[in-house]
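Novice: The data blocks that follow each hold one structure.
What follows is calculated from the coordinates using simple rules that are stated; it is not laboratory data. Just so you know, these numbers come straight off a predicted model, no measurement behind them. Cβ atoms are built from the backbone, for glycine too; each structure is taken alone.
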Structure P
Amino acid sequence: MRHRANFAVGLLLCTAPLVVVPSAFAATDIVSIDQKLSENGLKGCHHSGFPIQICDSGSYRLDSNLILSAYDTDAIQISADNVTLDLNGFTISGPWVPGGTHFFGTGVYSPNSNITIRNGKLTGFPQGIFVKGANEFVELVTVSGNYYGIDSWGDSTFVDRATATHNTFAGVVLYGSGMVTNSLVSSNGQGIYIGGAGGYGANTIINNSSADAVGGTSMGTNVCSSGKC
């Protein structure tokens, strides 16, 4: 795992099932990503094999599941600002398993800003989603069977309608500022952690073995194992 502090994390679980929402972009505006790109990479990004690199601003969409068999490797890296990545209901899966000795590798990683990641599942990684810039939006995703589900080091990260379950250390971690809303969090090591300004509301946060919610401000209407939170 990229260097981090070991403190409490927040996990979100959605009160409604994952909804696959069609992309709002016209087909001609979207760049397709599928398993074949793990061989040749995206045109113009000068990289072949995993990780698939997104090096230009714009809208991208998965058109197949991505299966990554190599340890300590990212599946997708976003290295440009202003990118929307629609997982399109597909799954990005890696080889990591609880108790394993490999601690690097992410389903989707980006150090950039104004990034939206939506509408799919990430499983089998030390970090399902790892973002480090500002103004990040993560919505309608399921993160399950990772070490960290959603991990943000930047400010103004917004997580909405997410499902985070069975992530060993934590479900959702926002080291900076942000909000977690309308999400279902269950059976993680820790639930939701918010390190800066922000809060969480309208979530179901239950059965997390360490803590359901740490940091941030409860905006109300959350359901937690220990009562109202």
Structure Q
Amino acid sequence: MASSLSLAEARVAEPRIAVARLQAPATLREAVVVQLRHAIITGALAPGSVLKDAELATQLGLSATPVREALMQLAAEGLIEIEPNRLKRVTPMDLDAMVELLEVQSRLWSLGYLWGAPRVGPAELQRLRGVHAAHAAAIERGDIPAVIAAAPEFHRVMVEASGNRELVRVALDRMALIQRFVTLCAPELANARALGHHRKMLKALERGDAAAAIAIYEEVSGTLVDAARALALRSRK
């Protein structure tokens, strides 16, 4: 697996995604964001694919404006690169960069647990139970994309419980990029092991033992980083 794709490789194929024409939702930009984000995470829009506003707008049955706005938002999430000459492409899969991202991300989530666990109350417990149930149901039916989408939601609840808006902002804005990495490069991580860790954390929080929940997270916080490091090392051989 190569660490990244060249711009020349990105120009080879004009991407087409199987999408339905959108039916004027309340916010067209957000509808486009959701649809394109899903296509990027799942690889329907492959890493390095060149994106053209007008062609995407035609496929979606929209004017170019909401598409252009959606691409700008996805660029802010790290899913799209916009070159100085305004060329847009799906961000290439750079494993070395992913290692760096996950090294930072694991510490941000750690801070979320440290600050959030002591603040978990009935509302957060209800959300965590719902996330855990959705995660378990996705595993039961073998829905790997749903498993990958559900797993980080547990972290989201904990980070948001911290009450620190800046932590929430920086800890959550690369979630989709991480989901893409797991989907395309490490789908074997979408297994019941993470669900078991979440179950233990939930039980600890239900009995008011924030320290135990934090300790459980710390035990497994390096899983994603280790997977990315191994893949990056293999790609250089």
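Novice: For structures P, Q, calculate relative contact order in percent (Cα under 8 Å, 6 or more apart) and state which one comes out highest.
Specialist: Answer by largest value of relative contact order in percent (Cα under 8 Å, 6 or more apart): Q.
Novice: Another one. Taking 54, 49, 36 as the value of Cα extents along the principal axes in Å derived from one of the structures shown (P, Q), identify that structure. Can you show the working numbers first?
Specialist: Values: P: 51, 39, 28; Q: 54, 49, 36.
It must be structure Q, since only it matches.
Novice: Could you tell me which structure in P, Q was used to calculate distance in nm of label points 7 Å out along Cα→Cβ at positions 76 and 156 as 1.7?
Specialist: It traces back to Q.
Novice: While we're looking at this one, here's another question. Of the structures labelled P, Q, one was used to calculate distance in nm of label points 7 Å out along Cα→Cβ at positions 132 and 180, giving 3.3. Name it.
Specialist: The read-out was computed on structure Q.
Novice: So, one more: Thinking of P, Q, which structure, once helix-only ellipticity at 222 nm (-39500 (n - 2.57) for each DSSP H run of 4 or more, over all residues; to 500) is computed, gives back -21000? Working shown, then result.
Specialist: Working: P: 0; Q: -21000.
Among P, Q, the structure yielding -21000 for helix-only ellipticity at 222 nm (-39500 (n - 2.57) for each DSSP H run of 4 or more, over all residues; to 500) is Q.
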